[in-house]
Each structure stands twice: as structure tokens, then as C-alpha cells.
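What follows draws every value from the coordinates through simple rules; no lab data is involved. Just so you know, these numbers come straight off a predicted model, no measurement behind them. Cβ atoms are built from the backbone, for glycine too; each structure is taken alone.
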Structure P
Amino acid sequence: MCGIVGAVAERPVNKILVEGLKRLEYRGYDSAGVALVSNEGKRSTQLNTVKSVGKVANLESALNESGHKGTTGIAHTRWATHGGVTEVNAHPHISNDQIALVHNGIIENHEKLRASLKTKGYKFLSDTDTEVMVHLVHDMRKTTSSLLEAVQASVKQLEGAYGTVVFDKENVNEMIVARSGSPLVIGLGLGENFIASDQLALLAVTRNFIFLEEGDVARITRESVEIFDKDGNAVEREQHESNATNDNTGKGEYRHYMLKEIYEQPVAVRNTLEGRLNENTVALDAFGAFNGTQATDIFSQVKHVQIIACGTSYHSGMVARYWLEQYAGVSCNIEIASEFRYRKSYVHENSLLVTISQSGETADTLAALRLAKEQGYMASMTICNVAGSSLVRESDLAFMTKAGTEIGVASTKAFTTQLVGLLMLVASIAQEKGLPQKAIVQALKELPNKLEEALSLDEGIEGLAEEFADKHHALFLGRGDQYPIAMEGALKLKEISYIHAEAYAAGELKHGPLALIDADMPIIVVAPNNELLEKLKSNVEEVRARGGIIYVFADKASEFKSDETMRVVNVNQVEDILAPIVYTIPLQLLSYYVAVIKGTDVDQPRNLAKSVTVE
């Protein structure tokens, strides 16, 4: 969600901060700001802030015009929670022209703290919970011997989530950072050090990182990094060298990141599969190990799988439920993380907990994992795209999707590679239980080619999208494991085109949704040639009888024919088990081209963020 970049160096850090924010633009934001401190050529230290509403480019222009520079600084992109989108509410926030602070997350007890600070004479300029934090640190600084102690004392009073960076202009060679529920990573340099909410922001200046753990507070100077755990004890955290690329953030020949990432899916899936498939089996080292226990030892004992996820990742988990029960013979529940964590649930015997997240930092999913660990699950596993993320570090097993950086807010290649990871999990559990899985492995080997075939539908779908130019509502239908794909298609359309879209299991039409059908309501149907095809055709006829206009993505052998009430896009024949992945592609393309016609911000749709690190 929000982005943080900080630097303490001997050289001016302006460009480092702005470049870092640009690399985090994909996460979603509505305003940006920077605070810089320097005493070069001055009798006294100067603390300067520059803020702007809108894109980072606006901030960059304002900063250049101001002429402000500094050797220590913090920068932030804000996604509004408390208070509207204004320069006053943008970060960084300042207390008494001394303490500067940026913050990701939500402070739940900010109103109580605000009232207390007002009695002490603090005046609030913004509507944010973050301004409460900076005044609190300033207040604590009066009675502590260092900024580190002031921050440690302050965070003990906070309820909620935070990833925060603070500096005091009286010490230009120091930043204090604290993490609880919102990720922060330290970047290590020579005579300079950095902090960010995502290592991607710092790849231009360092490849060496330390990931802060839950509850950590750290003191960062040009020469050193000191880390303290939630109890105040000095601790060492492992250093990691990143092999992530820093040159894959351009759109290349594509108009939008989303279209680029749609077209990257065959390559992304090849990367997911590379080195993980034997001739007829899945290589189980793809899932890692914990405490000396191999994935094989866990999978052979699994009797139940509980999947927890949010948004698009939730839809991939829904598909996996069909696969796990049909092909691996184990029961499966799938639940939205924000619901799971706030109810009492039953833990089945020998139950494997599976979390799914592109970023590995989704707040509700991470909180659900921590709760589940207390409930007695046999083991936990995550399917994730970001090495070193909180979900990866805190899970027993981890399957890395290797999708590469995904910039577009609407997930595409992350979704398909999650499905691949889940299908490999299904094959692996089946393998350990002595069930046939050779067909799954062979199908996976053909998947990249099938995805390339699906991308060839691009031109026809672009033409079809013109018919959605004046539409305000849409209905998606699917049956069996295509129902979650219909849900994903509806989510994509509403995310980036702002058309209200819903998805239904096609058999549910007669239980209410038929009341919505008219000539102004496009109906999108996913129709592979499987055992449910004839049932689906009956559902389609229910729609036609009521004047609905239908758009069918169908197997060539399904015998759907285009006419005045039906538009048919023929999809090449595909094995049943791969159909959910392959049929995702045309729905992504449809949503993309409709959004282009509507003129929306495809890559950064309004009100949305890429990585949701708050509840």
C-alpha cells in the first residue's frame, strides 16, 4: 500500500528518495512527500519538507523547484485512510520543527492519544493518525536520553499496525525505524544506509538487505545498523543478497504494465516450473523444509487443507479446493483472511494451513497465519511471489511463484503462477498418498504453450470490448472450477474499468440473478468442454430467453455459435485440469481492453493499492 524510502548518507539523498518512490508507485497512492535535513553551509540544521497531491512526478517537480537538499531524508507515498487527499495530510509529518516521521499502517488508538497530547499543548494540523505518532515521539524525547529510547517508549503506547521511520534534526546522522504489522527492510551501503517498505525501492543503490522482524526497532546511521527486538534486547538479523532485477519496471513496447504482464504469463509460468518437475513427478524440494522435516513427510500426513487468502489470491484458493478434493483426495476449506481471523474455527486432524499472497505482506493474511499457528495446525505453507516477505519467513514451507515484479495493481501473472503452485501442491500430495499424478505433471509441462495460444485471441477480444463502452453492469457465469475464474473475471473488470460486475455459479441463475437480465446487462460465460458443459448450455438458454446479450469463451468443440444475441470466442482445446488457468487469459484481456476504452487508469485504478498492508 503506502511506500516508504529513507536514507542517511554523506551525499545528497534527494534523487535516491524520489527514485525509490517511483519504484513503489505500483503499490497505489494518492499523495507524496519528502523531509530532508542538512546543515551544509548553514549555521544551524535545516529541516525542510515538500509535499504534493497526485503523482510522484508532481513531488519531484516541487522538490526541484524548492532547491532543498539533504544528506538524511525520508519520503512517502500515502494511500488515504484517516483524512482526505490533501498536502496537509500527506507525509512526512513534523513536530515542533524538530522530529520528522513517516508511517505505513493504521494506529487504532489515535483518538485517545490525540486527546492526551492536546492537553500537553500539541497542535494538530492534519486529520491523520500519523501526526499523533510524531507528536508522541517528540513528547517522549523530552524525558529520554536518545531518539531511540523515545521511539521505543512511543511504540509501547501504540495499538494497531505501523512501519515507521523517524529522524531528529538535531542529529543528521541517524534514523530510527520500527516495525509492527507493516514491512520494513534495511538496505546496506558503504558509508550510507537505507530503509524502505519494499526492497525494490533500493535496488538502484544496494543489493544487500536486512528484513526487520515483528516488533523490531532499529537505529540506522551512515556507518552502522543496530537492531533491538520488542523487549529492547540487541539482536542480529540475517543479511540477504538480492538477486532481483532492477530493470524490469519499464513497460517496454506495451501501453500499460498490465498488458505487458498479461503477455509475460507464458514466461512467468515457465519460470515457476523450471527445475521443479521431474519426468513424471514434482520435485518436492520446491516447497522447502523446516526444522529438518521435508515436505514429503508433511504431505504424506495431510488429511485436510485450510486455505486463507484475500482478493485475487482467494480466487486461486477456490480453484485449488476443487483440485485438492478431486485429485488428491483431501478435504479443503477456503476462507477470506479478514473473516477467518475474527471467528472461532475448527482445526481438522492433520491439517495443513496454506496462505496465498503476491506480496507476502497482506495484513489480514499475515494476521490469520499468526492466529492459526496458535490453533494447532500440523504445518503452515505459503504460496508467494516475494522472497524474504513476512509470510515466507513465518511459514514452515514456502513455494515461490517466481512471477517476477508485478507492477499493475490488477493481478495477472501473479494469479496464474499461484494456480500453478497450487496445482503442483495437489500433485505432490497425491504423489505422497500413492494417487495418480503423472497426468497433472504432463499437463503442466504443456501449460506455457497453451497460454501462448490463448494470447492469440487478443485481437478478437479487443474488438469485442467495444460493445462494453456504454455498459455499467456485467454478470459473469461459470460452473465447477470455472466459477472462481468467473469471480476473478468480474473482479478484474470492476477493478480497472469501474463497471459493476458480479459472478455467479451458473446453476444459481434461477435463484435470483435472472431478475437482472436485460439487453443492457452483458453476460460473460466461461465454457470449456467438460462434463458440466450441457448443464451450462441450459443456463445460457435461460439468459437468452430473457433477452440477455451473451459473450461466451468456449472450447471450439462446444458447438456454441455466434448470432445476434451471442458472441462466441473460441478457445483451443485444453485438458480439464488446466482449463481454469487457460480461461483466465481471455478474461484478463477483455477487462484490459474495456478499461482502455473507458479511459481509466489501468495500472493504478482509483482507490486501490497493490499491497494491502492494513486491515
Structure Q
Amino acid sequence: MNVARLLGGPHRHPIKDPAQEVRLFSRRVLVGFGFVVAAVLLLLIRYVWLQVVRHEEFTTRSISNRVRLVPVAPNRGLIYDRRGRPVAENRPAYRLEVVPEKAGELDAVLAALADIVDLPDDVREQFERDRRRYRDFEAVPLKFNLSETEVARLAVDRHRFPGVDIVPYISRYYPYGPLLTHVLGYVGRLDENDLARVNADDYRASTHIGKNGIERQYESLLHGRSGLERVETNAEGRPIRTLERTDPVHGADLVLSLDMQVQRAAWEALGDRPGAVVAMDPNDGSVLALVSKPAYDPNEFVHGISAAGYRAILEAPGRALFNRAIQGGYEPGSTLKPFVGLAGLELGVVTPEQTIFSGGRFYLPGVARPYRDWRPGGHGWVAVRDALEQSVNTYFYQLAVDLGIDRMHDYLQQFGFGSPTQIDMPGESAGVLPSRAWKRGRFSQPWYPGETVIAGIGQGFNVVTPVQLASALTTLINGGIRYQPRLLYAAKGERDQPAARVGAPVAGRVPVADPENWRAVHDGMRRVIHGVKGTARALLPIEGYEMAGKSGTAQVVGLNPNEEYDEEEVAAHLRHHALFIAYAPADRPVIAVAAVVEHGGGGSRNAAPVAKAVIEAWMAQEPGR
């Protein structure tokens, strides 16, 4: 026996302390419990995050494993001219879509797809921009308007690309191309700015929206409302069957007041020259033709124009993107004289028979600088009819001084000068109708008498748009009734319902002090073409009816008082603009036209034949309203 061990030597065991062991155990239990509680709390937080915060997303994902909600795009409404000719159609096409979540590594997928379909850099860049508007489990359009060859090649290799699909859709097509660009505008791919101005829920299935012209103005009518399908899918996400469907509400068809024969006549009459033509029915304000040249093919924009293509349009001469008909600002020149003459008559400054001597030059009292007439030596004694027939500048110089700029401004304002016509198109310009107050506000300068003189013949600060000129002319024809120019003629919703005619609102009225004054102006404009000394007699012969009109020449560059203008020696881009306003028949007008030929020189020589061609195209159809 080991005595040392019995006596508690160096190898004896320490005596245990139960209380300390209990405390140690308690601490460990508490720590362990804390970890358990923390883990449970994390699980609860995660559970709340998944089941509450992200419930909708994961529910959608769960259902999409078997049932997919597919928005159904409505068919965009068609657009016709007034005689039922389709001017904006829908055609079947195919697009390529990618679901990023199912496609895998996108760079590799796009690289592989590029071996099958053409994917230029701008297409890929647009795809990356579009991805920001979609969630990862939603289909993102990659390329539109696939060719038949591309569709066939993709169908063969479809098994290689999960999450990539070929989707049929309806594509916009403009059969008249550039001829109607500045009227219809075009549809283009949706972007964030577009979604900010519409109800995004109605565009869940849409990829395009009206960007300009009628397509933008009446987007709410043309687009319709999206539908929805519940589609059962297999494990690869391919559709098996449709479980439920809510049909979309298709867009309304629109009928425009345009007549394509008149539109084409205006287009062809302008030829290769930049300019604009607006024709209206004076009886209701409907627009019969609206042309701006040069133009571009809107079909290039429907599926996304390439950077090179867009740059080519921008760099081409003539600013094809600029709508001259509603945005172009021109000095009206002598086309303003009928309105100035009527102002003088109606405000009692002159009478129809009162004459003024035209000696070829006009002088303000105490001023040595002459204001010249276009004919050296002048026209002799002339009344308002003669002054309009021969476009006598000195008559209107004197009349403008007698009226004063503010009275002239207030009267012409009633015809819509200086304000947008409110035509149903976006982007219209207001023009300029000068006055003392306008000049002080614009330039902080006083008004000078010489500025009144040239304002009387439509020069100086005066600026009009072609649609303003046409609208003012219809007001003159109507005896003071000013209609709001309108392109929308009728609209219909369901395909089997007749079109509902859209009324033309009256924008204002010019009071008539004496009908004889109006008849004197109209007679003077008739004599411009049919009078012995008419400035536009070259338009004759006109078979079956009489026309009335007024030419105008708007200076592009100023001349010194003693400097003569020789068109042949002036560079083409510095030549005067040619303008002409006309209506027919002179005794019962059914059409009014305003034509502008940029840098065309004399209005009677270059713009008048354009207006005549437009009138003849309308009259040849014996229009019924």
C-alpha cells in the first residue's frame, strides 16, 4: 500500500466546489441560449423578409415555375386618310427576347447569339439600357424585326439558349414613307421618359410608343389597353397551355382629314426644294395637306435606327427632322398685305375707293432714307384693289404709318398671327406679331417709325409659320370665323363601329364692320391672278373656276437703300423665300393653301405654281364635305 497516497501526498485529488461549477454551467447555458435565441431571431427576421417583405416577388417566382403571367399587347389603331387609304399599318414581325435569370452568363449568350443573328453594338447597348427597366425574371427585348433567315437559324439552335425566345408581334409600317413623316411622326422603342408620361400598367406588354406627330398626339387613342394571360409552362419555361386570358382593348382607328392625292400633289410640286405647304378646308378648318421638305423615312425609326443612320439624317442638308409647316418661321412678306389692307378699311383709315399715289419711293417726314417699291417709278394712283393686284409697297407703307404699329398689331392678332394655331400636332411655333410692348419686352428698346413702315409689307420683325398663314387665310375667307386647324377627322373604337366625326372648334371671330371692305380685299386677291396687271397672271389658264391669291417675297438678307437685288448673282442660300397664299373657287372657296419655297426667289414665279397644283388636285376630285 502506498502510504503517501493514503496520507494525501503530492498525488491527491482537489476537493470539488459545487457552487462554482453551477455558476460556470449557468453561464455556459446562458451563452448557448443566447446563441439559440439569436439564431431563432435571425431565422424569424429572414422568414419575415422572405414571407412579408419579398412575398410578392417570391410568390411570382414560385408561380412562374409552373404558371407564367404574360401581358398581351393591344393592336395599335390604324390610321387612314379621309378617303379610307391606310397611311399607318400594322404588320406581323418577330423579335428576340432574353430572360436574364434563365439565360445564364449574358456576355457568353450574346456572343453565341451574334454568330446566328446580327447584333451590332448599338443593339447591345440598347439591350443593356432596357434591362434596367425590367426585373431579372422578365423577358427583355434584344432585337426587333428579325429576318426570315434569322428566325429559321434561331429555331434550329433554340435548344442551346435557355431563356431566349422568338416572339411574334405587330410592327408599325408607314406605306407612304417620307411623304407623311411630318404629319404622322413615328413610333419608337419605349424608354423611361416615355413611361413617365403614360400609364405604365397599360404598357406592360408594349415595346413601342408614339414619338412624334399624330402618333404622339393621339397616343392615348391609338395604343389601347394591355390584356393578360395565365400560361402553364414546363420545367424549361416553355408554354404548354393558356389557363386564363383577359383580352386587350385594341387602339382606336383614326381617320385624318388629309387627302393623299392633295398631299402628293404638294410634295411633288415642291420637288427637291426645301419648303412647306399647308392646305385647309375653309368651311371647317380641316387640314387637307401638310407637307414639309426635306423629310426622312419614318420606317427607319420603328425598330431603332442605327447611330450611323441617324447621323446621316442629321448631317444631310436641309434639316430633314425640322417640321417647317408648323415650326418654320418666315417673314410673311406681301402675303400679309390683304390683312393689313383689311385693317385699314375696317378701322376707318381708308375706304375701298380712296387712292394713294405710288411714285416708287416712300419717305417718312424728315427722313432722307427712301423705302422703295418693287417697281421703279411706282404704280401711279392706286386704291386697295389695285394695291393688292399689283402688290404696291408704297400703298401699304403709307397705310401702316396711318394705322400705327399697335392698332395694326391688335387687328392682325384676331387672325391668329403671333400665337400658335393649336393644330393637333406637338411642337408648333408661335411666330411673332410685333408691337411696341413686344419690342420693349424682347429687346428693351423703343419702337422706331421705320419699323412700322416695313411691318406694313410683312417684313421687319414679323414671323409666321405656314400653318398660321393658312389658318389666317381661312379666317379671311370665312368672314371672320377662325377655326382651329385640325388633322383628326374621325375616330372609331371597335372595328365594327362606324367612325365618329370630330368637330372643328371655333378658335375666335373677327368682327365685321362693313362687308364691302371684305369684298374689296377678296376682289383685289382675285385680280392678283385674273386681273390685267395681276402679279400672278402667269398661273392662267385655270379651267372651270377662278382662283384668288397673294404672292410674297421674304428677304433673307437686307439690302442697302441704293442696292439692287439680282437673284442670279446671289448665292442660293441667300436668295429670298418665295411665298404664296391662294384659295378657290374665288366666289365659294372650298380650299385654302399657303406655300413656302425656301430661297425660291419671287413668290409668284416659284411658290404660286405649288399652290395651284395643290388646288387643282383637290378640285379634280369634286370634294364633298
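Computed values, structure above
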| quantity | calculated |
| --- | --- |
| When distance in nm of label points 7 Å out along Cα→Cβ at positions 80 and 320 is computed for each of P, Q, the largest belongs to | P |
| Structures P, Q, by distance in nm of label points 7 Å out along Cα→Cβ at positions 128 and 440: label with the highest value | Q |
| Value 22.5, calculated as mean count of other Cβ atoms within 10 Å over residues 400-407, assigned to which of P, Q | P |
| Among P, Q, structure where FRET efficiency 1/(1 + (r/R0)^6) of positions 216 and 312 (r between Cβ atoms, R0 = 30 Å, to 0.05) as derived comes to 0.50 | P |
| Structure (P, Q) behind the derived value 74, 30, 22 of semi-axes √(5λ) of the Cα gyration tensor in Å | Q |
| Structure responsible for 1.8, with distance in nm of label points 7 Å out along Cα→Cβ at positions 392 and 576 calculated and labels P, Q on offer | Q |
| Top of P, Q by distance in nm of label points 7 Å out along Cα→Cβ at positions 336 and 432, largest first | P |
| Which entry (P, Q) yields the derived value 15.4, 47 for Rg and Dmax of the Cα atoms in Å, for residues 256-415 alone | P |
